[in-house]
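Q: The next part holds the structures, each set out as structure tokens.
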Structure 1
């Protein structure tokens with residue numbers, strides 16, 4: 001089951017924020033949704049994973065809000081997907097070199 005996060009006004013009515021279920025092989029990400037459109041933001045880099053829909057369609061203030069809560073989203077992702085944590089084993093071994 002997806003994990004949904006509350007958004008403050010003015011986005012609460014038309015925007016949603018989720019970590020979806022069955023994302024085990026995807027790069028760790030948070031999904032911003034509006035209607036039928038969805039934007040995936042990589043929890044490792046803070047970058048959008050897709051070119052469409054255009055990232056510029058996400059309001060800057062909403063994006064700032066999302067980026068400001070990354071620690072919370074990372075904790076939830078790591079709990080949901082312990083075999084695909086945000087801080088991957090591959091990245092850990094690179095840091096040791």
Structure 2
């Protein structure tokens with residue numbers, strides 16, 4: 001059973017790393033701030049979710065697993081708030097990353 005959990009962890013953490021890499025490529029390659037922001041927030045939220053789901057079976061207890069999920073949820077909320085603030089700034093005419 002532990003081999004299956006280890007395989008689950010490796011697969012999900014690796015998939016999360018691929019999404020992080022895709023978000024980074026989008027950040028570097030897309031032409032303006034809104035498309036960069038879209039690529040980065042979507043890929044990072046999914047990447048972190050996959051990493052958390054991969055790590056949950058490896059933690060020592062339920063409380064630590066809940067903490068990992070709580071961190072993921074807080075990152076998703078804060079990422080959405082920051083993305084809205086940056087998009088509002090761009091919409092008003094000052095592109096933070098030309």
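Q: Given a computed value of 2, 12, 24, 25, 18, 10, 5, 2, 1, 0 for P(r) over Cα pairs in 5 Å bins from 0, in percent, which structure among 1, 2 does it belong to? Kindly include the intermediate steps, with their values, before the conclusion.
A: On the way: 1: 2, 12, 24, 25, 18, 10, 5, 2, 1, 0; 2: 3, 14, 18, 19, 16, 11, 8, 6, 3, 1, 0, 0.
It was calculated from structure 1.
Q: Moving on to the next point. Compute relative contact order in percent (Cα under 8 Å, 6 or more apart) for each of 1, 2 and report the one that scores greatest.
A: Largest calculated value belongs to 2.
Q: Could you tell me which structure in 1, 2 was used to calculate FRET efficiency 1/(1 + (r/R0)^6) of positions 2 and 74 (r between Cβ atoms, R0 = 30 Å, to 0.05) as 0.95?
A: For FRET efficiency 1/(1 + (r/R0)^6) of positions 2 and 74 (r between Cβ atoms, R0 = 30 Å, to 0.05), the value 0.95 is produced by structure 1.
Q: Let me ask something else. Identify which of structures 1, 2 gives the largest calculated value of distance in nm of label points 7 Å out along Cα→Cβ at positions 34 and 50. Before the final figure, lay out the partial values.
A: Numbers: 1: 1.5; 2: 2.8.
Checked 1, 2; max of distance in nm of label points 7 Å out along Cα→Cβ at positions 34 and 50 sits with 2.
Q: Let me ask something else. From 1, 2, which structure was helix-only ellipticity at 222 nm (-39500 (n - 2.57) for each DSSP H run of 4 or more, over all residues; to 500) = -8500 calculated on? Could you put the intermediate results ahead of the total?
A: Numbers: 1: -8500; 2: -29500.
Only one of 1, 2 returns -8500 for helix-only ellipticity at 222 nm (-39500 (n - 2.57) for each DSSP H run of 4 or more, over all residues; to 500), namely 1.
Read the figures in this text as sums done on the coordinates, not as results from a lab. Please read all numbers here as calculations on a predicted model, not as lab measurements. Cβ atoms are built from the backbone, for glycine too; each structure is taken alone.
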